[in-house]
Structure 1
């Protein structure tokens, strides 16, 4: 269970009770669904056009929501994500070296000096596989092996090779992929 001071709204993660592995599944089950026919009636506001904001806005628009995206910088290219040069981790286990969602979860929590919200880190580890697939679909030119498969490397002291990279400019390539998807949705209206 996440630790927080009783009554402290900042530290309370609002995570459902239960084992970490099942919290987001419980939350998704308890959330109200939106009928696809009603999505056009709803407007979602996304603040920030960095990697997270740009990807979220593009994905929500693809799902049928009306999206208003705001950038409070002079340029969306000022996003901090552009500095991510090392790569992006995912528990795809391409090298068959024993990687798993649980191992990625543990390495991420440990790498954050045990100060992260465990429920959110576990969910990130769960969806990491899909995030890589989404980035590839958006056109991110990840490094590839000679056979054409995505290449991975060990990064950040991890014992497994789970880092997908695009030379020394992974953050920039991820942003460009997100922006292309966002521009496509802008073009579609």
Structure 2
């Protein structure tokens, strides 16, 4: 007979409950996954909570309901122009900022398309998220890089005109509306080399 060890009758330790940022990331990841697999209409707070391994009370403590939860999840997966590093090379920095904004239009495209197609006021929800998370920081980043270049004497005083920083983001938005979200690198080069920098000089 095999002897019984001291650990044979010990129940396995329960999984540690996720909290704080770890829990928030799990919840927002579950939202994106359910948007892509179930769609907006079938997504529910209860379903997200179950997929994230938590109770729905944990979600309602942070978000008032489904729409706010989805907006937070979409914002979380968007790249942030505010995190684009400063290299001291004005041209390279401007292109990097525009590339970050360009990439935001294509990443997790299915989730964004589902919200736009299925949610009431879906376009307004998306516009608010993209404006706050991407367009505004990108515009501010361009404005700051141009002002720094003017201070260093690399560009003229025209570089400090606030409207000039809107040119790049406006061109990208126009492209997505009229020609789609596939934006080539040379289009970004064209915006910087043929529009922004000549005007700034």
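Nothing in this text is a laboratory measurement; each read-out follows from the coordinates by a stated rule. Treat the numbers as computed from the prediction; the structure is a model and nothing was measured. Cβ atoms are built from the backbone, for glycine too; each structure is taken alone.
Could you figure out which one of 1, 2 the value 11.4 for mean count of other Cβ atoms within 10 Å over residues 37-44 was computed from? Structure of origin is 1. When distance in nm of label points 7 Å out along Cα→Cβ at positions 69 and 125 is calculated for each of structures 1, 2, structure 1 gives the greatest result.
Each of the structures 1, 2 was assessed by relative contact order in percent (Cα under 8 Å, 6 or more apart); the largest value belongs to 1.
Could you tell me which structure in 1, 2 was used to calculate helix-only ellipticity at 222 nm (-39500 (n - 2.57) for each DSSP H run of 4 or more, over all residues; to 500) as -12500? It was calculated from structure 1. Assign the value 8.2, calculated as mean count of other Cβ atoms within 10 Å over residues 29-36, to the correct structure from 1, 2. It traces back to 1.
Between structures 1, 2, the calculation of distance in nm of label points 7 Å out along Cα→Cβ at positions 53 and 117 yields its largest number for 2. Between structures 1, 2, the greatest calculated value of distance in nm of label points 7 Å out along Cα→Cβ at positions 85 and 165 is seen in 2. Can you say which of 1, 2 returns 22.9, 90 when Rg and Dmax of the Cα atoms in Å is computed? Considering all the candidates, the number was obtained from 2.
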